[in-house]
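Alright, structures below, take your time with them.
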Structure P
Amino acid sequence: MFTILLKLHRYLGILLSSVIALWCASGIVMMYQQYPTLTDNEKVSSLTTLDFTNCCVDLETLNLDYDGDYIEIEMLSGNPIMRFSSFYDEFTVSLVDGTFINEINNEQALSVVTNYLYNNNINFNISNITSELINSDQWTIYGTSVRKPPYARYEINNKEKTHLYVSLITGELAQVTDRRERIFATLGPVIHWIYPKAIRDNPSLWSKIIISLTILSSFLCFFGIYIGIKKIKLISGVNINRCKNINYIHHISGLFLGVLLLCWIISGLLSINPFGVLEGRSFHQEYYLNSESGLSMGNISMLIESLNDKGIPEKAVKIYASKVNNTPYAISISGNLEKDRLDIVSLEKSDLAIEDLKIVGANLRDDAGIIEQGWLSEGDSYYYSHHNDRPFPTYKIEYSDGEIIYLNNLTAKINLIIDSNRKLYRWLFAGVHRFDFFKEVRKRPFWDIIMLSIQLSLLLFAFTGLILGFKSLRNIIKRLVRKIFKFNQR
C-alpha cells in the first residue's frame, strides 16, 4: 500500500508540480495586482458637469405602466440623459427630446473616452486613438458592472498603452486598463484563476478544470504528508551533504508546509463553491423588496423641475434618485465622488434618518426579529475593506436567526447579506486563503510580511517538487528510450 501511495505521489507530482508552482507564484502577484475592475472613480471620470441648457422634455409622455427603482441623470456627448432602472426593465432616454437611446454612435462613444482622458490628465493625440468593435475580450469577461456588449475598445497609443471600453448600447464606460495592469493581471489572477478567455467563456469547462486540478492537487499533498510522516526519522546530527539533497529538503519542508499547502488548495477550491457545498439561501425576496422603491414619473418630473428652477448642485456630474419608505430623495455626485443627499423639492441636504433604516430592516425580514442594529464605522468580521473597498459608515442589522444585513448609509440599499453558509465561506475561503482572519492581521505592512513569508515558503517548496517532478519525468523518458532501443536491436 505504501509503495502504491509513493508512486501515486510521484506521478501526480509530475503532472501537477508546475501547476502548483504557478499557483504559488501568481498568488504573490495577486497580493498587489487584482483583476482590473472598473471603479466608481473611473466611472465618474468619464462624465462632464451636468448642463440643463437643452433640458427637459415632459417625461409624462413616456407612458410607463410601472414605477422605477432608481434613475441616474448624467451627460452623454453634451446632452442630458436619464438612465431608468426597475425590477422589470432598464432603459436610457434623452432628456432633450424624450427618445429612447438603444445604441450610440462612434462620436458619442469617443466623447466618453476623451472626457475620461481630460479628467485624468492623460496626454493623448486624438488622431492616434484607434478603435475596435468587440463583444468581449480578456478584460471584459470580469471586472465590469456594465454587461451591455458590444463594446468599442479604444487604444489610446500613449506611453501607458491605455485601453478604454465603452458600451455601444448604453454609452457607459465599461472598463479601463493600461499595459502594466494587463501584464501583471495576466501573471496574477489570469494564471491563478485559470482565467484565459478561451476557457472562461465556457463556464462548465472552467469549473471542471478548477475542480479537477484542485482535487488532484489535494490528493498529491495528502499522499505527500502521509509518506513524510511514515518516513520521518530522528536525526541526531546535521549532515551538510544530506541537506544539499533535493529529496531530503522536499521531505523535511513538506512535513511543515504540506499541511499549509493542502489547506490553501482546499480553500481555493471552496472559492468557486463546488457542487454547492457552501451555497447560501436565495436572497431574491430581500433584494426585490429593497429594489422596488416605487419611484414614479411624477417624482422624476418634480426633481427635474427643481433642478431647472433652483439650479444643479455645483460640480455635479450625476444625479441619482430613488425612494426610501415611499419618500423620494436625490443624491448629487461630483467628479471627485463627493456625495450629498438632497430633498427632491428644495434640493437642500437631507440625511437619511435612522428611523427609516430601522423600518427598512424590519420590512426586509418580517419573518425574523432584530436583536441588534446600529452604525458600523469600521470593518467587522464579515464587512470590511481589504481586496475590495467597502463604503463606510454602513448600517448593520443582526437578526434572530443569525443573518446579518448591511445597508448603505445614503440609500438604504443592501450592501451585503450574510447567512450561515456565507459565514462559513468567509472563514474557510477568505480567512484561510487570504489570511485575513482579524482586522489586526489585515493591516499593512503586517499582512504583507505574513503573506509574503507564507507565499515564498510555499513557492520554494513547490519549486523543490517541480525539480523532483522533472527528474522523475526525465528518468521515465530515459527508461522508455532504453526499452525502445533494446527492442529495435532485436
Structure Q
Amino acid sequence: MKRHLCLWFPNWPIQLQQVAEPEFRNRPLILTGTDRGREVVGACCRLAARCGVHPGLPVAEARTLLADRRHRASDACIQAGNSERDRDQLRRLAWSCESFSPLVGIEEREHPSSLLMEITGCGPCFGGEESLARQLQAVMAERGFQTRLGVADTIGVAWGVAHYARMRHPVVIIPANEQQVLHSLPIEALRLSAEVVHKFHTLDVRRVSQLLALPRKSLPSRFGRELVLRIDQALGAALELIVPERRPEPVVETWSSEFPIPATQALDVVVTKLLNRIVSRLSERQERIVGLCWQFRTEDRQSFDLALTLIRPSRDERHLLELLRLQCERTALPDGINRVRVEVTAFRPQSIEVQSLWGDNQEQNERDAVALIERLASRLGEDAVLRPRLCPEQQPELAFRYESAIRSRTVVRGGTPPVDDGHCRLSRPIWLKQRPVPVDVLSIIPDGPPCRLSWGRESHDVAQAWGPERITTGWWRGNQVRRDYYQVELTDGRRLWVFRDWSRKRWFLHAAFD
C-alpha cells in the first residue's frame, strides 16, 4: 500500500504576506477579493478575526468592525489579495520539498493551501515516517511558516487528518487504525463542497461515521456524485493521483569560440542570436521572461556576470538588448570574449491581454512607466531606483519606506494606495521635514489650538486651525509617541502641519502644504 503525506499551511495567503512583510504580524491584516462585483474579505489574520471579521464579509463592514476596536483599527492594513502569487509561491515550496519525496504536488482546489506527497519507501531514509514529517515541519518553520501534517495510506485521510486532527505535531496514521480515524473525523475532512456540507448539517450529520451509515445508493441522487467519489478516495476504493509540480526545464543558450571577439561584436551579434533562440523557445512554451543572466568569459578566464530583472514579463528582444547595453555602460566589458552564456532565471506563463477598441491611456501609461523604471534600473542599478511604500504605522515619519522598484515588481495604479488603514484621516502633506522643527506657540485656550507660531526670527498669526488629530504608537515600540496634530492656515495664506508632543511638552513644525 502506498503512503501519502499532506502538508497544510493554515490561512496560506495571510501567512505568505506576514512572512514577506513581518511588520504585519502584530497588526490586523485583511486581504480582499471580489464576489459578484462586491469587494469582500478574502482572508484575514487572527487579530482581525477577533474583531468579528471573516472571509466573505463586505470590506465596508470589516472597516466598521475594526473601527469599533480603535486600539487595533489604527494599525489595520487592508490589501488586495493575489491568488496567482499565492499559487506560484506554493509551487516553489513544492519544488523545495523534492528532497523529502520524489513526487510532490499541489491539492486540486480553486485556492490551494496544501502540498501532497507520496512518501512510499521514503521513511527509512529519515529514520521513519514520523521523523520525516517532523524534519519537513522544521524546515518550513525555519522559513517562518506554520504547518499541519498528516500521513496515511490514502490522500483523503492524510488531508483530513492534517486539517481536522487539530494537532500541531505531525499525525502519522498506521494502516490498522485508518478506518477508525476516518470515522471520527468531521464530514468536512472528506473535501466536500460547502453546499453539500450545509445539507448534511441541516440533517444533523456531522461525522464521517454518521455519513457512512446512510444508504449508499441514495447518496448520488441527493448529494451528487462528488460525495461518493470522495468517500471512495478516502477508503482507498478509488484511485487518486498526485499531479507532480516539476521544476521548469532551464532555458540556456551558449556560444563559444577559439577566437576571441571584441565586446561590441559580442553584444551586437552573439547576444542578439542567443536572445533570438531563447525567445523562440519561450514562444513555443507560451512563456515570457522575468529574469535574465548574461555571462561573458574572456580568453584569460575572467568572468563578467550581468543580471536583469523585469517588472513586466516580456519577450521583446529590442527592449532586452537595450537594457543589456545600459548595464554595460555601467560595467564596461573587456575585449577578448570567447564565451557567452544567456540563461533565463525566471519566467511566467503568457497571459491573455484584452485590448480596448478605443485604446486605454492608463494601460499605456503603466507600460511606459514600467519601461522607464527598467531602463533606469539597468543604467543606475536596482538599488538606485526606489519607490515609496506606505506602511501600517501611525507615526508619520515611519509611515513609509523606500524599496527597490524592480524587486517590488509593482507599479501602483493611480488612485489605489497599496495600504489602507481602514479609517478616515485628516489630509496629509506630501513632503515632511527631515526632522520636526521646534516652534513656540501661543494659545488662547489651555492645551487648545495655536493662535500664533514663532520659530527663529519669524512670527506669524494663525487665521484658521483644524484638529486635533491624536496620533499614538503602541506600547511594544518602547518609547511611546503621543502627539496632537493641527493643520493651521497663517494670515499670509500658508498652511502648516504642527503637533504638540505630550511627552516633551513642546510644539513642532512637521510639514508645509505646498
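Quick note: the coordinates plus some simple rules give every number you see, no bench work behind them. Bear in mind that the values here come from a model prediction, so they are computed numbers and not experimental data. Cβ atoms are built from the backbone, for glycine too; each structure is taken alone.
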If you work out mean count of other Cβ atoms within 10 Å over residues 156-163 for P, Q, which one comes out largest? Q
Which structure, out of P, Q, was mean count of other Cβ atoms within 10 Å over residues 132-139 derived from, given a value of 14.6? P
Name the one structure among P, Q that helix-only ellipticity at 222 nm (-39500 (n - 2.57) for each DSSP H run of 4 or more, over all residues; to 500) of -8500 was derived from. Q
Using relative contact order in percent (Cα under 8 Å, 6 or more apart) as the calculated read-out, with 19 as its value, let me know the right label among P, Q. P
The value 0.60 for FRET efficiency 1/(1 + (r/R0)^6) of positions 204 and 404 (r between Cβ atoms, R0 = 35 Å, to 0.05), derived from one of P, Q, belongs to structure P
Given 29.5, 92 for Rg and Dmax of the Cα atoms in Å, calculated: source structure among P, Q: Q
Can you tell which of P, Q yields 5.1 when distance in nm of label points 7 Å out along Cα→Cβ at positions 172 and 468 is derived from it? P
